[in-house]
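Have a look at these structures, which come just after this line.
Values quoted throughout were computed directly from the atomic coordinates according to the rules given, and no laboratory measurement underlies them. In this text, all values refer to a predicted model and were calculated from it rather than measured experimentally. Cβ atoms are built from the backbone, for glycine too; each structure is taken alone.
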Structure I
């Protein structure tokens, strides 16, 4: 699995798809959304994920949905598990719960 690039962090999406094209600085985003600039810097650096609070603020500011931002985060986390092999390791160790069959 390591022969491919690591998954894109939501911070890179924020920077490359929103801030740069719209000419918005991290300082401006911080002032307009009420988020600490350190939070924005950490997200863009890939050191912090998108929380529900951050998702609502970004969605309101950019006119999209909180679900968009949370989906970016969740997708990133799952892809990182695939990239590192952790997902398949869990799947091979955890046995599915057998549900009782229902007779008609």
Structure II
């Protein structure tokens, strides 16, 4: 194979790797966004207005207790998902750099 063909083939491989890394980044970002949406849903006010006052307070207290525990779970997952997303972003950035470098070499060959 000639040098130009080798560079072209490497460029194709680099493009495929970039596509895979970008897909992984998108998947990680979607998972993180889902956790953020769950967290936002928990922060919405609940309506217990049609209950007697004491029952409404008790229901609200139980809900808040449950919501606090659920927030802790979601925040734990969110931290992990954020780290995963940042790692995927770094991988995609590196793949993009390699792809751009190969494209630069290809353009110099022409």
Handout entry: Value 30, calculated as relative contact order in percent (Cα under 8 Å, 6 or more apart), assigned to which of I, II
Key = I
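Figure out for me which of the structures I, II the number 1.39 belongs to, where Rg/Rh (Cα atoms, Kirkwood Rh) was derived from the coordinates. Please report the intermediate quantities before stating the final value.
Values: I: 1.16; II: 1.39.
Label of the source structure: II.
For which of the structures I, II does the calculation of Kirkwood radius over Cα pairs in Å, for residues 51-90 alone return 10.9? The partial results should precede the final answer.
Working: I: 10.9; II: 12.1.
Value 10.9 for Kirkwood radius over Cα pairs in Å, for residues 51-90 alone corresponds to I out of I, II.
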Completion exercise
Taking FRET efficiency 1/(1 + (r/R0)^6) of positions 19 and 43 (r between Cβ atoms, R0 = 25 Å, to 0.05) for each of I, II, the highest value is that of structure I
Exercise for the section: Match the computed value -16000 of helix-only ellipticity at 222 nm (-39500 (n - 2.57) for each DSSP H run of 4 or more, over all residues; to 500) to one of the structures I, II, and report its label. Expected result: I
